[in-house]
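> Each structure below is given as structure tokens.
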Structure 1
Amino acid sequence: MLDLRLYMAQRITAMLMAPFVLVHLGVMIYAIQGGLSAAEILGRTQGSVLWFLFYGGFVIAVAIHASIGLRVIAHELLGLGQRALDAVMWGAGALLLTLGGWSVLAVTLGPGQ
């Protein structure tokens with residue numbers, strides 16, 4: 001039953017990430033073509049609840065999706081047991097969520113917030 005739940009969680013997060021990726025790429029292309037500097041981009045994102053929610057949701061979806069994927073890779077390549085696989089999954093998820101969360105806070109709230 002756990003395998004089915006992990007499978008479904010990974011598929012659902014993949015569906016959630018698709019629009020996140022498309023919007024992110026569109027914004028990056030717009031910023032590059034518009035010649036915006038890093039300071040100008042941060043000026044537009046800092047203090048924005050919308051960007052906080054957007055990138056916060058993106059980070060959550062990526063952390064869940066990637067940690068489940070790393071669990072599968074660890075099982076296939078290393079043949080780890082259930083407990084070790086769970087430790088890999090939770091550890092990777094926590095690391096990705098922490099690093100991504102810091103990035104979202106830095107981009108939307110600014111330094112030292």
Structure 2
Amino acid sequence: MERIVSAFWNSMRALRRLTLAEKAFQQELVLLLLALPVGWFLSTSWTAYALLVGSILVLMLVEVLNTAIEAACDAYSREFNKEIQLAKDCGSLAVLIAIILVLGVWGFVIADRFALIAG
């Protein structure tokens with residue numbers, strides 16, 4: 001049980017640091033807070049609502065992992081290194097893929113919603 005409590009406090013420390021210092025994470029947090037009520041009105045089912053909110057949570061998860069990769073790389077060396085560049089670029093690509101996922105999910109739900117209203 002002590003390990004779980006310790007992991008919780010480590011996670012809260014990371015959440016606080018990301019919330020205070022990481023611009024991308026701050027933007028995604030605002031996006032999540034906006035998505036909760038907007039998704040409620042857009043969705044036509046609990047499944048759609050879960051997909052809308054879940055897609056943004058996946059984006060935030062990928063952003064956290066990307067930040068971890070960048071921090072580990074910076075701790076290792078701040079000088080140019082091709083392998084470090086690749087690691088950071090892959091992290092950025094993962095974030096881009098997550099953004100595409102969010103846009104796709106939200107796009108399908110919005111299209112479905114307006115198709116129901118129009119039809």
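> Given a value of 16.8, 51 for Rg and Dmax of the Cα atoms in Å, point me to the structure among 1, 2 it was derived from.
The correct label is 1.
> Which of 1, 2 yields -32500 for helix-only ellipticity at 222 nm (-39500 (n - 2.57) for each DSSP H run of 4 or more, over all residues; to 500), as computed?
Derived from the structure labelled 2.
> Shifting gears a bit: With relative contact order in percent (Cα under 8 Å, 6 or more apart) derived from the coordinates and found to be 35, which of 1, 2 does the value describe?
Attributed to the structure labelled 1.
Each reported figure results from applying straightforward, stated rules to the coordinates on display, with no laboratory input. Because the structure is predicted, anything quoted here is derived from the model rather than measured.
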